[in-house]
Structure I
Amino acid sequence: MAKKMLVTGSGGLIGSEVVGYFCSAGWDVWGVDNNMRADFFGPKGDTRWNQKRLIEKHRNFRHVELDIRDRGKVLSTVKDLRPDAIVHTAAQPSHDLAASRPFDDFDVNAVGTLNLLEAARQSCKEAPFVHMSTNKVYGDAPNELGLIELPTRWDYRDPEYRNGIKEDFRIDQSKHSLFGASKVAADIMAQEYGRYFNLPTCCLRGGCLTGPNHSGVELHGFLSYLIKCNLEKKLYRVFGYKGKQVRDNIHSYDVARFIAEFIAAPRPGEVYNIGGGRGNSISILEAFEKIEGISGNRMVQEYVDENRQGDHICYISDLSKMRAHYPGWDITKDLDDIFNEIHESWLKREG
């Protein structure tokens, strides 16, 4: 009998990648989504196309129309299904949107996560529970690190941070944005269900999660949106830091591979910084040059001399803990793979 998985946010980037990965591995997968991304970001954030793609491609995938804020329905859905694993990727993902819709942001990110954790404790407490957190739980504290300005990027001055930010970096007494704060609440709650109730939970504090199935918009989805703007020759606005701000990018496939490693050998209450590491780090200026070389289009850009509140100047995930705990895992998709796949995906969708 096939194992059962529940994936929230199954129409999104990571959720859909997880669905495809585990369906291909023979699991029966139930995907929870209500397309709230379209409500948050308008028609361009709509993920129904991705839901339709999954239904058509995978016979062992079932869509569940469910709002994770609906506590009663979450509890009953998990009780009826009793999944062998839960992967929670649903979220309100934007700094800027959280400020204008704080109740929606907190109810989705924090309360929705609590609903799922308690449902798991009541009905399937042995099932590994993977929570997609974010590096924004560190707030802007990484900006306090000494930096050096290079021609196209910022970088860490202290050799201690050569490989990036570790999981023991502080998460309080910094500015997070309301989005970051709601994700802190969810992150700590997921840890607590692991430490207090001994549930096999982990928080994956993502850097820039990306890939060809991302519905990138200006408020969320850095590389996907940048590449889309380049293809359509539309204006891309750079917010502060001279365009030299650095992100480490990880392909959604490599995220799904790590989730599979954790589910196979779970640990209670763990935290991992999951990103592309130094090898997959890139600044906005460097990303402009890279996509221009692929598409042949010059970036149409405008510089706004004001950074987003709580935004990181330089963020690279230290992957050493992940590699130590799960030596069978590592990055398999480099920046060339990521850029080419996103470029091809937008060509197909726009075409």
Structure II
Amino acid sequence: MLQTHASTSATQVDKQPKKNFMDHVLEPPSYGWKDEKGQLVIPTTGQMLKECIFRMNIFRTKKNWLTFFSWSRIFLLVACLFIFIFKYFNFYLLGVAFLYSMIFMGTHGTIWYHRYCTHGAYTFTNKFWRFITRNLTINIVPEETYVISHHVHHAKSDEPGDPYNATAGFLYCFLADVNHQPIAHGLTEAEYDRVLKLMAHTGVKPNTYKQYQKWGSIANPVWSAAGWLLNWAFWGAVFYLIGGPALLFTLFGAAGFWAIGVRTFNYEGHGKGKEKHKDGSDFNRKDLSINQVWPGYVAGEWHNNHHLFPSSARSGFLNYQIDLAWYYIRFMNAIGAVSSYHDSKKLFLAEYQKPYLESKKPMQPAPGTV
């Protein structure tokens, strides 16, 4: 029943006038983005779980390969996490796992997926430094899953069609990479070329249009599998040589912890679907995004600032807003690995913080009055 509904929904979407590319670049879920009145559809838990199983079933269609591939890696990493907990656990390794998952993995996600791949906030001097940055940590998230859907997120933040709309609830965001983020399977060749342009700078080897029609993805399965195996083999060898199997399972397990935890970010980062803006901190009021201290400190993810200036390589604009991702980009620029970057701090201070501080100053009496 779900499969029939999904097919019907996709057909109905295809028949509708395609006015905005961001309205149909993602594969719509069986329950749809919005109802007849244009209101956000909030699916039940059962609907979302069925959709998740439906979209990871590679026996139904090869076009599910990317979601299956992505979550297969997560299950392997979670298995490593359990091995660490039950065989190698000690508080020293727990500290190492914390640093790797929260800071290294989190900051790398901001540096690579968010600021470079999606928003092009900086440019590399050459492909070598791009390759190094891409592989700084254990590879988990397919670039296209993050990039294309994140463009849609910015175009439709907290509106129907936002692939991780916090107002639809925690599970809606948590399962978004499977249920809402894959690119549409029925793109025309011209539309597919537009999608490729959004990914061209990332270095991902894309499918031809004919291959896309077969696999339903930008990423080539062979290229993706080879890159994953080489990345995991390299870091597995490094960790093993440094600390033996204990460190290997600790850090691969920590990567699994991050892979699960990062799926909660957009729900939290958009106020759990409620307006939680704070004066003097959250200046963007066009959506529900908020600045949070923890993601800001460990990953440089000051989300409200980012929604104000998406293409900025820095989002920690205020004095207390530590931005580790920005520090990496500036370091790479200093050594010649990054050739240029966008920094919107001065614009933020002039357009938002300065007027806010001026508005808080006590009113001065007019000249000649008591």
Structure III
Amino acid sequence: MLIELHIIQNFAPSNLNRDDTGSPKSCEFGGYRRGRISSQAIKRAIRERFKEDKLVRADLYAQRSKRFVEAIATKLAERGRDHEAASKVAEAGLGLLGIKLAREGKTEYLLYFAPAELDAIATFCSDRWDALEAAAGHQKAKKEKKDPETEALAKHLQQKLDGGKASDLALFGRMLADLPEKNIDAASQVAHAISTHPVSIEFDYYTAVDDLKPEDTEGADMIGTVEFNSACYYRYANIDLDQLAGNLNGDAELVAATVRAFLHASVEAIPTGKQNSFAARNAPSLVCTVVRERGAWSLANAFVDPVRARGENGLVSASMAALDQHWGELVEMYGAPAGLQVQVAALGKTPFAHLGTPVPVPELIEATVKAACP
């Protein structure tokens, strides 16, 4: 079973996701330069909505960091262990897992762990304190071969890394370069958002004046420029429910809660880039969910030929109409997918020719969860 999410979202002038030069990200699509928001930025915004809106329990929200040595050491210190010694034991524990450490007690790359996994590692370190202290000594001496007890400890510790039933980790997956057998395949796919129309970059020239500056005619004390654009975006994502259930150890109730959280967070998610300067807090104009037994259709090709604002028909309404038309063309060409259920929420109450009659977003979310997780 698959859930697809299609969103049309128009943003006022903004720079929500910038490249290494500070310019709003863009791409070529259909022979035209389009505005773009990266999938990474969207997924980050979704994870933040999970936490800020308390969409899942705190113990089901994973953390991504290079600083888990300190996090584990803090847990050990809370259990009465000396913090400095706990840091060495935590390093030894992660080292036994095969995870390489960089300078200052940080790992070489970002790790993604569920709270349950961190608690299990901390408990393991506490229960086997003496052996891990000895292992730490071996590591300092750069001993090439591990003794049998160390090997047994490592295998036992690796069993604790099962994803911890964290909703966001189950959705977005993880890659552990040093422990590929503990990788988790993502249950969701999130596309880069692209504008439904061509865009151009504009510049905001700004000045700032020193509040304590005496009256004179020297001008501003600071000047600069900020790049921005304004675009109506098409966003697409999907969830493989079988993969999600596998990642959550078959917990049907948690699967439904995770789907509900993902849909809610996706609708509310807005990247944070330059928001203090532009305050582009624009809600989606259209949200459409598709539940189907198999297959997947991104509707991005509805905008290969860019939409145009003409008269009273602006970019938003033209984008929604193009999406509806493209969906109808796909169904006509290939037939309705097996197990198809479509829900749509949109500004205005006028029924779409192919997507159906709009309903409120809360109703759309609940109907989608009920259809996908009966």
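Matching task: 25, 45, 26, 4 is the computed value of P(r) over Cα pairs in 20 Å bins from 0, in percent. Pick the structure from I, II, III. Label of the originating structure: III.
Out of I, II, III, which structure matches 12.2 when mean count of other Cβ atoms within 10 Å over residues 86-93 is calculated? Of the options listed, only II reproduces it. If distance in nm of label points 7 Å out along Cα→Cβ at positions 118 and 166 is calculated from each of I, II, III, which structure is the one that comes out at 1.3? Going through each structure in turn, the value belongs to II.
Taking relative contact order in percent (Cα under 8 Å, 6 or more apart) as the criterion, which structure among I, II, III has the greatest value? Don't skip to the end; give the middle numbers.
Numbers: I: 19; II: 22; III: 27.
When relative contact order in percent (Cα under 8 Å, 6 or more apart) is calculated for I, II, III, structure III comes out on top.
Every read-out reported here was derived from the displayed coordinates using simple, explicitly stated rules and does not represent laboratory data. Since the structure is predicted, the reported quantities are computational estimates derived from the model, not experimental observations. Cβ atoms are built from the backbone, for glycine too; each structure is taken alone.
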